[in-house]
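Just so you know, all these numbers are worked out from the coordinates, no wet-lab data involved. Worth saying up front: this structure is predicted, and the values here are computed from it rather than measured. Cβ atoms are built from the backbone, for glycine too; each structure is taken alone.
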Structure 1
Amino acid sequence: MSRVNALAGALGFSQIGVAGVDLSSAEDGLMQWLAQGFHGQMHYMAAHGLRRARPAELVPGTVSVITARMDYLPRDTPQDWQAVEFARLGRPGEGVVSLYARGRDYHKVMRARLQKLADGIAAEIGPFGHRVFTDSAPVLEAELASRSGQGWRGKHTLVLDRAAGSMFFLGEIYVDLALPPSDAVSPHCGTCSACIDACPTGAIVGPHRLDARRCISYLTIEHPGAIDPQLRPLMGNRIYGCDDCQLACPWNKFAGRSSLPDFDPREGLAGSALAELFAWSEDEFLRRTEGSAIRRIGHERWLRNIAVALGNALRAGDAAARPALLARAQDAGALVREHVAWALAQQQP
């Protein structure tokens, strides 16, 4: 494995591991999560059902799963990055995009490099059956990662590593090779509840239990329609994703920086005023988000999210919020108009 580890490191991966395909012990938890409706309108979760926990059904012939981890903090991230990001949340007029989405779409980066890793392994041992995945199929990524030694499941449900925190992407190569599994690591959350306490909407309803219907990442990315008016004030200035549970996690003081330029922030996606982002036309949105994960939500949801943030900024006294909202009060999209009307009603008398 030393040559494979060297190849993985050269491709920007921080760690690889191996998991078996028997995930039967995770099936009950998955089905309970679905039964409680915690997946919201992510209907594909229920449609795929137990296939997520059965790799050999998803890809017949799979015997082992190679897991990979890739750090995504930008190369020039300061040591006090958690404090820097918390400070953004205290500036109501600034739009906050989740750290992982400020650069190039991780699906593209990870998938291409996982395939190069698979090609490199084939060059060493000869052709073998495989498929690569990164958040792109019914795969229990966190379960596979934790079983293969990438870390343990934190109370926020993300994978945590003592030496790298949780600011990393996960990917998998399903293979028809019988490989020795990596050793799992023991959990180290202890009595800490920082992630649960930090969640703005109370989406982490208990240790290792996430109700996606309340999660800001779900609401701003996966949720297709109107956002629950009761949750809107809790979203603050978060317009794409949410990092709060990770910002609060003590282990993330060890989070690694990416070795790749792909995850460096693009202009406009870090530190921009909400009013400026709300003025983007659809053409400008598509141009500025080309090759970005943000493009997948489309212009209408982008405006919906920013309208909510502008309403919260208006309530906080931001002078630029009202003119920006009025400019789209007659927007062609009913979803946008509804959220703009709500936002304008947030002005304090």
Structure 2
Amino acid sequence: MTATMIRSAVLSGYVDVTLSLGLDPMLLLRSVGIGPAGLAASDIWLPVTAVDQLLERTAAEANCDDVGLRLAERRGLSGLGPVALVAREEPDIRSAVQIVLRHITLHNEALRVRLTEINSLTTIHVQAAEGVSLGRQFRQLSVGATCRILCDFLGPTWRPVWVCFAHPAPLDLDAYHRILGPSIEFDQDFDGIVCYSHDLDAANPLADPLLRPYVREYLRTLAPAGESIADQARAVIESLLPTQRCSAAVVADRLGMGRRTLHRHLAHAGETFTGIVDTTRLDLARRYLTQRDRTLTDIATELGFSELSAFSRWFHRHTGHSPSQSRRHQS
């Protein structure tokens, strides 16, 4: 089985944090099999299991429950490398976040980040990829880094409505409040951030309209080698479905082309935009229905339906049975 990997940029600031805790960083790095090259460059791939073990071991040795957050405090948009160059030129913050979500695996294969919007609130779920187990410190780092990236766009004084962690509350909350703000909830059913949807609709203050055409072209080069336009469209559609803004025009814009050009590419491949949306939704629906902690209403929302009844009718039309029947059959 191929190991899940992460860029060594994740360890940026690790030496300073570890020294501040009175520990020997090199000894800890060697104990998990990470050599000096892991710190000498930011673009080396490291096994996620080794990094996760390193953070947990550091926290245990220092008797410090917030090592991941201390690393997150030093994070920001620049830590995403080339993806940051593209995201910062998006016209609004929502578009920039979508760019980050779509290309997160270029830097971290262990994470899956998704957005859901309900009642003017947007939830950013930060979760481990399928088959990957992450410790508390890694999850702290991931949520904290996400918060810091949003602060780069929205300003240093911005704070989320809530920050949620699945783990219990620690005894000392000072670092949590200093880095993430006052509204933190523990023992939740997910790790992530809740913010006002209108925050993401704000104009991106970092964008330069004159540079956007160039970074759009660069964005297209970030797609995995051999990935077709149809495959790229599927990835964008999956990230846009929860926003209920998954139109051909928006998807084409994310891919750096016009709507007609997108339709032409898809037709050449024997595909249609509507067909790809339906197959993507169906694949996601079947996957989500196996996860018992997701309600049917939650699934409907994540697939871009405004009401559960609309999702049920669509699912029945494509499969011949209702979502609840499908869930019972899978059980």
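Have a look at 1, 2 and say which one yields 13.6 for mean count of other Cβ atoms within 10 Å over residues 170-177, as calculated.
Label of the source structure: 2.
Out of 1, 2, choose the structure whose coordinates give helix-only ellipticity at 222 nm (-39500 (n - 2.57) for each DSSP H run of 4 or more, over all residues; to 500) equal to -9500 when calculated.
1
Ranked by relative contact order in percent (Cα under 8 Å, 6 or more apart), which of 1, 2 sits at the highest value?
1
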